[in-house]
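Q: What follows is a group of structures, each given as structure tokens.
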Structure I
Amino acid sequence: MELQDVDFRIGGMERWKGVANWIATTGAIAFIIVLFLSAYWEADIRWLHFFQSWMYLVAIALIWKGSKWGYFVGFGTALFWNYTTLFVNTFLKNGWEQAQILIHTGQLPRPDLFISVPAWSGNLAVLVGCIVGYLLAPEKKWTDLLRCVTGMAASIAFFALIIAVCQPRYLPLFRGAIHPQLHW
């Protein structure tokens, strides 16, 4: 192996890390667009979605600054949202039903439900981008696991705070995320 080969591989890793960052960024921007579209249709959730977009903007900013915290915040934010839409509420299920209606009839009776599909896909891109970006990051340490848990917890706590302030009716999502049968 020659020195040129090593330099090429290191450069290639940086290139792939850049691709991962763009995947996470594109997914986050797609989700932010869905948030604002949803807020346009439903006025009472505008402030919630405005503040929710901050989590994605912070993740994007930290990722491009080169901070692993961006991966942790992005991962936690996207994971929680996708988890709740898969296992806690029927938003994604209803969105898939709308997608099937669109495919079969060419009509979209409930675009406000259909947007869960691009929203979930955007969050999936954030998850993939954050995981791959972190795996390609230099100097990984065991303490990164604690940082990841902290980033996830901070993201979820911020989400709970903005829901409590802007739309308390959605707080049961957190109970359902812990356990579907849990009643407080």
Structure II
Amino acid sequence: MTLEAKATILWVLSVGPAVVSRIWLRSRVPADAKAPRFPRRVDVSLASVALALIAVGVASGTLRTHLVQIVPLVLLLALLPRSRAVASAAAAGVLSWWLVTMGGIWLFLLGLSRFLTGTFSPIEILLTLVIGVACMAGLSARGNAGSLPRTTAVSAIVLAAALQSLALWFSYQPSITGR
């Protein structure tokens, strides 16, 4: 299967969990509920995923590839202070994308799938767990994305996940990998 096909499949698979976490679950909570809010959890989650991916790049000798892959995360970290609602919804798309990707790696490591393959050192395996936990924490954060119209939130999720897939594709181009 080509890289383009895998990136597209990851994009499609990541939209569902992001929409569920940001829109459907938020609509199930009464508007007057006094649920705790964690406005900085999304920021910390995005930064944690970015730092863990840099560590993967250092450990695997593919730092340049991983620096390209974190561009959407860095963009969202820059946008969060300016437009928290839209950036929070978009963050759900990117965090969900990485969670689905880590799930694909775990399925490979368990011998259950060959969709995402590779050779993973113990530190890289540990970092996939760190990334997965950071993604789940960010997706479970009660941000103010609920204040967005649903079409805007879904659009932000879809576009952000697509941008992450594009970053993956671009990160493996010969101009980046040096091959």
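Readers should treat all values here as calculations from the given coordinates under stated rules, not as data from a laboratory. These numbers were taken from a predicted model, which means no experiment stands behind them. Cβ atoms are built from the backbone, for glycine too; each structure is taken alone.
Q: Given a value of 1.0 for distance in nm of label points 7 Å out along Cα→Cβ at positions 63 and 151, point me to the structure among I, II it was derived from.
A: The read-out comes from structure I.
Q: Among the shown structures I, II, from which was the value 16.4 of Kirkwood radius over Cα pairs in Å calculated?
A: This value belongs to structure II.
Q: If you don't mind, another one. Consider the structures I, II: one of them gives 40 for relative contact order in percent (Cα under 8 Å, 6 or more apart) as calculated from the coordinates. Say which. Don't skip to the answer; put the middle values down first.
A: Working: I: 31; II: 40.
Of the options listed, only II reproduces it.
Q: For distance in nm of label points 7 Å out along Cα→Cβ at positions 55 and 167, which of I, II scores largest?
A: When distance in nm of label points 7 Å out along Cα→Cβ at positions 55 and 167 is calculated for I, II, structure II comes out on top.
Q: Same structure again: Here distance in nm of label points 7 Å out along Cα→Cβ at positions 87 and 119 has been calculated and equals 4.0, so which of I, II was it run on?
A: Only structure II yields this read-out.
Q: A further question on this structure: Consider the structures I, II: one of them gives -28000 for helix-only ellipticity at 222 nm (-39500 (n - 2.57) for each DSSP H run of 4 or more, over all residues; to 500) as calculated from the coordinates. Say which. Each step should come with its number before you reach the end.
A: Working: I: -28000; II: -23000.
Here the read-out was taken from I.
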